[in-house]
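Trainee: Presented below are the structures under discussion, each in the form of structure tokens.
Any read-out appearing in this document is the output of simple, stated calculations on the displayed coordinates, not a laboratory observation. A quick note: this is a predicted structure, and the numbers were derived from the prediction, not measured. Cβ atoms are built from the backbone, for glycine too; each structure is taken alone.
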Structure 1
Amino acid sequence: MLTVTVVQPPYFMGEDPDEKISKFLLRELENAPEGGLIVLPEYSNAGGISDIQKEKAAMPRAKMMLEEASRVARKKSCCVAINVLEAREGKIRNSTYLFDPSGQAAFVYDKIHLPPSEVALGVVRGDGDCIFDQNGIRFGFMTCYDVYYNEQIEWLARCKPDMILIPGYQRGERTDIIRAQAKLTAFRCNAFVARASYSMGSDERGGCSMILSPDGQILKDLGKDTGSISAEIDPTWKYMRSAGFGGGIIRNDDFINNGLCPEVFH
């Protein structure tokens, strides 16, 4: 069994929102359960700001956030998934790090699909590497805007992940659409989904940090609340179903895969 925790900060407004969000996330990280997996939202070092120069000024904070994530992973013998906007190898990256229980950065996923704001910022998209095996669990990675693209969902489905990690922002998206996207991803990939984002308060947009099972069921959902939620799961569990009415039992993802005909659509 694995304890999965997702963290949702408030979307601070006013002066120095990025600093307030970073401090909030570090407190929640420190208070999270030992063992298991902790997932933080997108832009842990630069949340709450949209001005290009201010975002660039917040990028050096990525180093401190990564060091703290590594320290907590080691201290709590857990895995920590944390997203940062950073300068790496001379390029601006939207990076999700997965730290293992020893505190080592086991994998780094670079966001593939970039919205106009990140294109304007000069973010360089990733090369497509979004699958990683860790201690018998196959992790898939998506970040925020990636969830709109079935091409990545289909690729992940072919790779048969056990859990998909989604650091998100999606401040302007409706809550019903956010939930639908997460449910579809879990169902299509036959994988657990752990999504962490930002609460927009009473606005019916954003929020919805949640944990879903491979059959698309929402196990835990923060909705508009702030803080963290946890669920204990068996990451190897798969949704099994009949292969059509009266048919034998089959994995749900294989039921869909067996009917694919990409050659028809071109």
Structure 2
Amino acid sequence: MLSHRRPFVAGKMTVTVCKDRSTLGRLAAKAVAEEMRALLINQPAIRMVFAAAPSQNEFLAALGQEADIDWRCVTAFQMDEYVGLTPLDEASFAHYLNLHLFASVEPGEVHRMNAVSSPERECERYANLISEAPIDIVCLGIGENGHLAFNDPAVADFSDPLVMKQVTLDAECRLQQVHDGCFPTVEDVPSTALTLTIPTLMSARRIFGVVPGETKRVAVGKTLHAAIAPDCPATVLREHANCHLFLDEGSYGGEEHAG
């Protein structure tokens, strides 16, 4: 039996608080898997976008173990990537997703970002792929500064006309990569990245947010209660009609959000 509190609603968003990261990962994976199976009853293929971060480890491991999903019918996309890293670089998000999910479930198609030679051309190429058909499911996290993908507060635009863009990462975002153990120092973290924009993420049919850990507590509090504005990009999730946010006790922070 999975241990979690009764889901509640913040804006239009459903929120479930789990006892720990492991429970969060399993419960979120179960919800995503159920949605995938339901979609594949009525359509031949589904298109999904995945976040790449240690916060997703338990969720992706559990999703990879879900039965009765025909991953050959899945087209998978990245959410963001560092400029200057190839999909073969161990610090790249493409490598992370291959290691934690794609190598085991083998989706029918995987579109990896490669922002080495020309970030501008890669934005155009990848935006064209994303725009070929609607996105069915986005699986995302929330940054310590409230970012979605690499839409930090300074560059987040809820009415962005672009599908994908190059951005400069803010100091808090780069520091999070060190906190997560992805880079030894802030100086090692790339300063620019490619990211799907807020409207692209919000266009998905369903959004599932996976946000464990005490380091996300401030961002989660703002996501649930602050004014919906780009200074905490994740607040926009409250406007999505089919978003389910999964938290643990660490990220939720006890009873101060109750009610």
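Trainee: With relative contact order in percent (Cα under 8 Å, 6 or more apart) computed per structure, which member of 1, 2 shows the largest figure? List each step's numbers first, then the result.
Mentor: Numbers: 1: 18; 2: 24.
Sorting by relative contact order in percent (Cα under 8 Å, 6 or more apart) in descending order puts 2 first.
Trainee: If we compute percent of Cα pairs over 34 Å apart for structures 1, 2, which one ends up with the highest value? Please report the intermediate quantities before stating the final value.
Mentor: Working: 1: 14; 2: 9.
Going through 1, 2 one by one, percent of Cα pairs over 34 Å apart peaks for structure 1.
Trainee: One of 1, 2 was used to compute FRET efficiency 1/(1 + (r/R0)^6) of positions 17 and 113 (r between Cβ atoms, R0 = 30 Å, to 0.05), and the result was 0.40. Which label is that? Working shown, then result.
Mentor: On the way: 1: 0.75; 2: 0.40.
The correct label is 2.
Trainee: Given 4.3 as the derived value for distance in nm of label points 7 Å out along Cα→Cβ at positions 145 and 249, which of the supplied structures 1, 2 does it correspond to?
Mentor: Details: 1: 4.3; 2: 3.2.
Value 4.3 for distance in nm of label points 7 Å out along Cα→Cβ at positions 145 and 249 corresponds to 1 out of 1, 2.
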